[in-house]
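Next up: some structures, all given as structure tokens.
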Structure P
Amino acid sequence: DISIATINSSTGLITGVAAGTVTMTYTVSGTGGCPDATATRDVTITAPPTAGTLSGTQEACIAGTTTFSSTEAGGSWSSANTSIATINASTGLITGVAAGTVTMTYTVSGTGGCPDATATRDVTITAPPTAGTLSGTQEACIAGTTTFSSTEAGGSWSSANTAIATINASTGLITGVAAGTVTMTYTISGTGGCPDATATRDVTITAAPVAGTLSGTQEACIAGTTTFSSTEAGGSWSSANTSIATINASTGLITGVAAGTVTMTYTISGTGGCPDATATRDVTITAPPVAGTLSGTQEACIAGTTTFSSTEAGGSWSSANTSIATINASTGLITGVAAGTVTMTYTISGTGGCPDATATRDVTITAPPVAGTLSGTQEACIAGTTTFSSTEAGGSWSSADISIATINSSTGLITGVAAGTVTMTYTVSGTGGCPDATATRDVTITAPPVAGTLSGTQEACIAGTTTFSSTEAGGSWSSANTAIATINSSTGLITGVAAGTVTMTYTVSGTGGCPDATATRDVTITAPPVAGTLSGTTEACIAGTT
């Protein structure tokens, strides 16, 4: 039955096919008419054993246990290396001996010619973890830090009370939260069935010191003082630069040394891992101001001005008596108000705790001179004179154009030079910063009139006429004796009245202080001749006489 087993016809090799018993026949063929010879033998085919499917945790700690099992019962367990792990042959209980991986074999014995059935499953034995030796500063300040470390890497840190301190799980950085002591635990996780390894270390958290709030005037003059203080006692003061200012370590008294700004530090020493607490406050040391050297004319006229200045800029001017003189606070322009002497003060304000710097300079205010009221005839003839005068004495006269008229500087006597109008100035010299006082009055110089050259027939008959004329127009004619002859004042027509000689005068009136101009010409008036009464014979013959 080849469904149970087959057999190789020549070699006799039997191969099981299915469980059962089958007869194998061996045949030797007959020859020479002989039948075949046969012999038989039974063979039983048995199903092979099965080790089943193995299961169970494949890791354990040294000295720890785990158990393997199979879906097929009746087998036996064995360890490939009992120096790593042993296994109970029947129960499959594995006990770790040393770190390593070992194969466990489950064997179900074969029967009926079948080989044993085996199945394997590895188990890894792990050495238990060690948390190591912990180290690190065991005190820190609130909000401050310290770091714990272990001789063994790979663990995780935790705090027993995060209200007191937290710890970074990986770095071991501890941050203080509140005052107190707390235990920090370092845990290295167990693997391969090993439990976690832990180590602990305490840390004490201390409240940080407080430097308090600083106060005090933050400016002082060189050589001057100011004092800083804190709301917290027990600290010590220090200066960042004693070449600018020093400070008394206990009292906080600052003394200015040189101009500049320097930081003052107030320190309260920290304890329990807390750093010192510090607070800072700047102080500025200022060089005292200098008012400089004052200059400027120290006299001015009432309503006049002068200006004071200083070699130092930035100050302000003031007057000790504004009823005498005022001064512009920024420009130093002084304006006289009344006669007198007043002190002007230049002030540069002190800063940074320094007092003001002042310098003074006097100014004398003088009443301005008065030129008075001028009077005098305002016209004169060339070469003629007139005189100007003033109600105020002590001045000096001058002419704006001496080619028209000159004036005597002290007497005011004006002498005409040429026709024209010229301004005469009367000057009273100013003193004490006052300008000269002047008054002016014009004078007009007039050229004297000219009567011209007279012409015209210088004889006429009684009742006859002749006419005189002048090379200058605008004049008036007059007769020295109208009983001899009259003359028309405008036309110069002369009419004889009686025999005789009379002087005719031609007058051109003078203006601007000039006298009249006159020219004269005589005229002779003659009686007309008389023919008398005639007599004699009134008739005669040709060539005859009577």
Structure Q
Amino acid sequence: MGACAVAIGKPEYLEMAVYGKDREATSGFLDQVSNLFAPSGYYLEGPYYSRFTIRPLVLLAEIIHRHMPEVDIYNYKNGVVGNTVQALLATAYPNGVFPALNDASQSMGIADAGVQVAVSIYGAHYELDDNILGMAKIQDGVWMHPCGLKLSQAYERAQAEREIGLPYWPSMELAEGPDGDQGAQGFVRMQDDSGDVTQLVMNYGMHGMGHGHFDTLGITFFNRGQEVLREYGFARWVNVEPKFGGRYLPENPGYARQTIAHNAITIDETCQNYFDVDRADSVSGTPHFFQVNDESLKGMSAFANEHYDGFGLQRSVFLLSLQELEAPLLIDLYRVKGEGEHQYDYSHQYQGQIIRTNFEYETHQTLETLGTDAGYQHLWKVGAGEASETALVSWLQNNTYYTWLGTSSNDNGEVIFTRTGANDPSFNLRSEPAFILRSKGDTSLFASVVETHGYFNEEFEQSVNARGKVKNIKVLGHTDAASAVEIETEQSLVTLLLSNDANASETTENELTINDKKYNWTGSIQLKSKLSLRRQFK
């Protein structure tokens, strides 16, 4: 309406589009940008859908800037237009692809035409830095408009002075909800000496409305130019008309939106919020801490206490720099608080070729489904093996080796290898692997690490450091007050102490007694190492 008003010379219609009919406080563009996005700039449906909303938002903002300068739109509400663009860009992986948060494709990124418009408008009206210029470099073009010309000229001037590299956004927590009090999305990053960026993403925010995924506390992990712990994304083939008209497929609610399709814990083979959208929209995760100032250890933690009846969930994930390791080490502590024995499935979606394990497993010549509902009916049970102690699974993804070591506070672990495609007569699902650490118990702590190591080149038949240097991870103990785990490498013994107090702060005094040994520390986390950490990563 605002754009049409300018085209037909009706300024009163533009004013109506900006302020609402009769200047009502609950309509119009200003009301929309005040409530559609969180104060952080994050849009609750995730970056895939934010790139839809960003284009009309910035185009109308530019129209208002030119035809109603008195509104001062680019400074309105503490620069909400600029904050929204920044928040969208800051969710992207280092290669410019958006994580498939909420309901999304695995391939959408900042090269999208709407995002290109947004970057050009941002570059013309807000302070430019190398991250914005780096985004323009990935986009390899600008919007054909005076705003795009300004950005192009700024890029050329900067490039003449220095090499503009890929963007390296700082770690950030993007709060959700109109008032920023309905959980958040966390993005933790570390960069090594070679410039490679490791990025860790955790969802502890809002559900994402009617097509949202049931994956609160789900994570993704990215480094060396690829997503390692992956999101399946939505189940649809967009614009492929012969494939169900390009619409959502029956397997979207049947599998892709289910908890088991994500890097999360599924309890008793049921979905979070029991696949009830209204219930899911009424709750959110609760931030615990977000600490990224230590160059050796960066991490975040959150709770999801309303997503399963009678259970409390807490997940704390970290990137750790150790002198002997090639890349930041992912540490994952996932605590489930419940009464009575229950089945916990701690799932990991990966891509690549399994290289080795430290346990014996049996592959099945006759395939059966993993279950009958909640996404399990679409998973083939490919193989399984007992893993009563720490399990190891190592795989090769393109040129890089990854080794996962995982355990729980229970002693009845089983690792299950799965693949999507069961009960899929129309071949709608991509065939993708996963492995699950299954354990049964009451209140339990799961602990794991993912080590990035080595190099493989098939063309030149080169393989270097195919075995990782992390040897073990062990749960020392956990209570409602705190948790402790121990990580052993070839040269180090690291103890990570974590407060489970939802109200913990930097001054909270913590105490945990394990086998008559007392651990005392101040703050949410404490790291104890018998060999020095390096501060190479930033």
Structure R
Amino acid sequence: MKKDAKRMNDSCVPRDRQPGVDLERRRLVTATGQALAVGATLPFSTRLLAVGALPSSREIDAFRGEIQGTVVLRDAPNYEPWRRSMAWNYRKFGRYPDMIVQAEGEDDVVATIAFAKRHHLPIKVRSGGHSWSGCYMRDSGILLDISHLRSVEIDTETRTAVIGPGVLGRDLNERLRQVGLAFPTAHCGMVPLSGFLMGGGLGLNGNKWGGMSVFNIKAVDLITADGEKLHANEEQNAELFWAVRGGGPGLFCVVTRFYLQCHPLPAAITTDTLIFPYSELIGTVAMMEEIGPAVDPALEMLTVVVPASPELAKKCGAEECRHVVVLSAMAFADTADEADSILAPIRRHPQSGNAIEKFLGHASSLEILYQENEGPFPQRRARADNIYTNEPVEAAKVVRQHMPAAPSAGNTPVFLYKGELEFPEAAYSSTGKCYLAGYAQWDHAADDPANQAWLRDLFDDLQPLASGYYINEFDRETRSDITHRCFAPENWKRLQELRGKFDPEGVFHDFLRV
């Protein structure tokens, strides 16, 4: 008997807060968390299946009988609730696949690929729906939802977690915590791991744990455009493994299982939060750039611009009191003394003396970090864009010029120090000293044009400073013509060549173009 259509929750409700945290610090950490929710040009592939007439009712009924999952057609009464439930973003995206298939296992994926090929229906895969641009939502073909593939197995001897693509970051780390391990998930625990990982993964304690989370993928199980089940790692099906580690929303297979390298759980995660007047944005970013090369990689440094509370606005004592600058420093340490040592370069830097509030040495945990980051995330209309840059101070000057014109208080820039990292050979290849993301969030459709224009104008002015882009938070609706710049030129070229080799008929949709 087939399952009824289910609707995803329309809001992300945070768990209760941890007691004993200063209220003003909590408010600022919450605002910071809102901001985190953290080549050589070749043409996009045009090898799409020639779309013909939709399958007959008899053929669709036969397909339903082949799978354990659910099939929803575009003309079904429950189609629109299903389509809208696929997107975390309240904008929901005005794109309409011919059908939605929610798989319950690998065999459902194989059957869906075979059905799609028979009827010339290109596939786009969804594992969690957290794409800012809704890259999984297309105007033709099949939206294949694999979010129900959520198995978790842990091998403590090899520190390996074997997970399905629908597993949430919080759920994985809760399982790992019980055996003294951890994994660099997204900063918000509600984010599923699959798309996050395959697009690169700017994860918690990222500089210490692999540089980017994607490089903790040891192997994958996948299903090809021919419906073949394969295991891929650096030695076996190495070309597909190369593509999986960074190919993200342009991937031409379905990953059904990840083999992840995990890490010892830090026993003394400790945070410092420093609040500065808005006028200190450039100085704060300059401090990160100055001390960054010498700090312990277990120190994560974020600078965020957030709205100022009335109390903080009074303390600013300057004409620019609408916003404040929050420096969040997280030490992933094993002892309190080690945490103090890791945080010392910030505490003793002269710029710290310009802070109007300091909250130092707060004991934390991965779950507390998740709660602080998720607190302000009831679902809203949202867009994002980003650059990597080797000139963060110049980028801060551009941001400083644009923030006064932000049409929503939820429009927030985030600077994350990354440094000069070296990565293994993989599709993921975007780098820069600093990652700068802009997150625009608002409530009403009437405000869509103003917020889109503000974000576009900000990143238009930041383009000359860009050394690359992070595909997961890249505005693929506005800038799809430069998607290739999310990859090194040779990596983009190879990714397109591998698509031609492994998916010559275009069974899978390519990168989103709007």
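Bear in mind that the values in this text are calculations on the coordinates, not laboratory data. In this text the structure is predicted, and so the values were computed from the model without any measurement.
76 is what came out when percent of Cα pairs over 40 Å apart was calculated for one structure; which of P, Q, R is it?
P
I have -8500 for helix-only ellipticity at 222 nm (-39500 (n - 2.57) for each DSSP H run of 4 or more, over all residues; to 500), calculated from one of the structures P, Q, R. Which structure is it?
R
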